[in-house]
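Q: Pasting the structures in now, so scroll down.
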Structure P
C-alpha cells in the first residue's frame with residue numbers, strides 16, 4: 001500500500017528538472033525538494049535518483065543541442081552534475097536535511113563485493129538521516145555507453161536498480177506524462193489513463209512509444225522495464241506527472257494519481 005511506504009525512491013527526469021532550453025527549472029526543483037523534505041520530516045526515508053546532468057551541462061556549455069559524441073557527453077555531464085548537486089544541497093539544507101552524492105555504474109552492482117559496499121553506503125546514509133542523491137556516472141559510463149556491462153542505459157533503469165538495492169517500499173518516476181495511457185496522448189486527445197497495472201505483458205508493451213525529450217533519454221519503454229524490475233523485487237512503482245510535485249501528497253493520501261504498477265494495485 002502506497003500510503004504505508006516508509007522507504008521511497010523518487011526518480012526525476014530531465015524534462016521535469018529543466019526548461020526546454022536545458023536551463024534548470026528552479027521553481028519546480030524547489031517545490032520538489034520542499035515536498036520531499038516534508039516527507040522526511042514525517043519519518044519517511046527518501047532516495048532521490050536524478051537525471052539532468054548532461055542536459056544541464058549542455059545548456060551551461062552553450063551547446064546548441066544535446067551532444068552525440070562520447071567525449072562531449074562526458075564533458076556536459078561533468079559540468080551539469082556540479083550545478084545539479086549544488087542546487088540540491090542548497091535547497092535541502094534550507095529544510096535542515098543533509099544530502100549525499102552517489103554516482104553509479106552498472107559494473108559496481110554486478111560485482112558482489114562492490115555491490116555490498118554500495119548497499120552498506122546506502123543503509124548507513126539512510127540510518128544517519130541523509131538524503132542520497134543518485135545519478136549514473138556519465139563521465140565514466142558514457143565512455144562505453146553502448147556496452148551493457150558498463151552503462152545502465154538510463155535513469156529509469158537505474159532507479160529500479162537502486163530501489164532493489166535499498167529494499168524500497170515504493171519507486172516513483174516523475175515524468176512529463178501523467179502515466180501509462182491506452183494510446184499516445186500526444187496524438188490521441190481521447191487517450192485514457194490506465195490507473196492500475198498488475199501485470200506487464202506484450203499487449204501492454206505495445207502501448208509504449210519511443211524515446212523521451214530532446215534533452216533526456218527516457219521513454220515509456222524504459223519505464224515499463226523499470227516497473228517490471230521493481231515488481232519482480234516486490235516493490236510497487238508509480239509513474240506520475242512531475243510538473244506539480246505537490247501531487248505527491250495526493251498519492252500518499254490514497255488519491256488516484258498516475259499509473260500504479262503492483263500485483264495488488266487494486267488495494268491502493
Structure Q
C-alpha cells in the first residue's frame with residue numbers, strides 16, 4: 001500500500017488537545033497494512049512530542065473497528081523476509097506517555113483487541129465483537145497480549161480467549177476488564193469524546209506521571225515479551241500450519257491440522 005493510500009485509510013485530526021486516529025478502510029473491514037501501521041505509529045509518536053496534544057482517541061468506522069492484520073500484506077512481507085522487522089505501531093502504542101482512548105464498534109479482531117490492552121480507557125458499543133484468532137491461524141499472540149491478558153483476568157480466562165480464539169461480545173469484554181463501559185451505538189462517540197475532553201482538561205504533567213507510575217512495574221517485562229512474541233510470530237507466518245490456515249481461509253473451508261504434530 002502506498003503512502004497516499006495509507007493517508008486515505010488512516011484519518012488524522014487534531015482539535016481541542018485531542019488527536020483523533022480513525023482507521024478508515026471499510027472495503028477491507030479496516031484491515032491494517034504495514035503502511036497503515038506506520039502512519040498510526042508516526043501519529044502517536046508525534047502526539048507524545050506535541051505539547052498541544054493531551055490525549056489520543058482511536059476509532060474505526062461506524063460498523064467496524066478493525067478486522068486485524070491485512071493477511072495478504074503480511075504474507076507478502078513473510079515471503080520477502082521483511083516480516084521480522086518490528087511493527088512500529090507496537091512500541092508506539094505500548095510506550096505512549098499520554099493517555100490513549102479507544103471507541104470500538106463492530107468487529108475488533110486480533111490486534112483490534114490486543115491494542116486495547118495498551119489503551120487507558122476503552123468504550124464499546126453494543127455491536128462490538130472481539131476475537132483473538134492467532135492460534136486458529138497457526139500464529140501466536142502479539143502486542144504483549146500473552147502477558148497482559150493473564151495479568152488482567154487470570155490464566156484460565158485468558159487461555160480460553162487465546163487458545164480457542166472464539167469471538168465474544170462487549171459485555172463479556174467489560175466483565176473481563178478489557179472494556180471500561182458499554183453503551184448504545186448512538187452514544188459511543190459522545191461518551192468517548194467526552195472522556196477525551198475531560199482528560200485533555202486535566203493537569204498534563206500529573207496525567208503523564210500517573211500513567212507512567214501505573215505502568216512502571218511491568219514495563220521492562222512487557223517490552224521483552226513483545227520482542228519474543230514478534231520473533232515467534234514472524235516464524236509462525238511461514239510455518240506449514242499458518243499456510244494451511246491461510247489457504248483454508250481463502251478457500252472458505254475449515255482448516256485441517258490433523259497431519260501436524
Structure R
C-alpha cells in the first residue's frame with residue numbers, strides 16, 4: 001500500500017484511494033476501468049506534467065481494495081454516487097475527471113449527477129458502443145454460473161499465458177484477480193447494456209470534454225467516426241493501445257495537462 005493511500009469509510013462502503021500533490025491546487029480525479037484498479041494511474045503521481053494539481057485515484061467498489069455491501073448492484077450510476085461521496089469525504093468540491101474504459105461510463109454518470117463540480121472530462125477509450133465491450137462482452141456473454149464455475153479461471157489463465165509476451169497483461173491479471181466475482185460479472189453486464197450510441201451524443205453535449213485513443217487503436221472502433229462527426233475533440237497517444245496509462249504515461253499526461261491548460265486559457 002502506498003504511503004498516500006487511505007481507506008474511506010462511507011456508510012457500508014470501504015473505499016480505497018490515493019491522494020497526493022498540491023492540496024491547494026485544482027484536483028484531477030482518476031477512475032479506472034473494468035478489472036483494473038487505481039494503480040493503473042500510478043505514473044500520474046510522479047508526472048512532471050501534473051505538478052501543481054491535487055491528484056486522486058480511487059478504486060471502484062469491488063475492485064482493488066474497495067468493497068461494499070453484498071446487495072450492491074454494481075451499476076455505473078451506483079458506482080458514480082459512491083465516487084462522489086468519496087470526494088465529499090475528501091472535501092473536494094470541484095475537479096477535472098479522467099476515466100478509462102468502463103470507468104468512462106462511471107465518469108459520465110458523475111458528470112450528469114454533479115455537472116457543476118466537474119471542470120472537465122477526459123474519456124480514455126471509454127465504452128460508447130457495444131463494439132467497444134471487448135472484455136466486458138466476453139464476461140457478460142457467460143451465465144453467472146459459468147463465470148463462477150470456471151470462466152473466470154479460464155480468463156486468468158489466458159492473461160497469464162499472453163503475459164509471457166506482454167507485461168501489460170500480467171499487470172492486468174493481478175488487478176483482475178483481486179476484484180470480487182460479483183463486481184466483475186455484474187459490472188460487465190451493466191457495461192454491455194449501457195454502451196449505446198446515445199453515449200456519443202451525451203459526450204458531445206458535455207462542456208469541456210475530450211476523448212483519447214491509443215494511437216494503435218486509430219480506426220479500430222466504430223465510435224471514432226461518430227465522435228469525429230459530433231465534434232468531440234480527439235487525441236491520440238503515440239506508441240500505445242488501450243492501456244495508454246502504462247504503455248505511454250508521459251504522452252498521456254502531457255496530453256491531459258495540455259487539454260486542461262487550453263481550457264483555462266480559453267476561459268481567462
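Just so it is clear, none of the values below were taken in a lab; they were calculated from the coordinates. Just so we're clear, the structure is a prediction, and the values are computed from it rather than from any experiment. Cβ atoms are built from the backbone, for glycine too; each structure is taken alone.
Q: On distance in nm of label points 7 Å out along Cα→Cβ at positions 12 and 36, which of the structures labelled P, Q, R is highest?
A: Numbers: P: 0.6; Q: 1.7; R: 2.9.
Going through P, Q, R one by one, distance in nm of label points 7 Å out along Cα→Cβ at positions 12 and 36 is largest in R.
Q: When FRET efficiency 1/(1 + (r/R0)^6) of positions 20 and 252 (r between Cβ atoms, R0 = 35 Å, to 0.05) is calculated for each of the structures P, Q, R, which structure yields the highest value?
A: Top value of FRET efficiency 1/(1 + (r/R0)^6) of positions 20 and 252 (r between Cβ atoms, R0 = 35 Å, to 0.05) goes to structure R.
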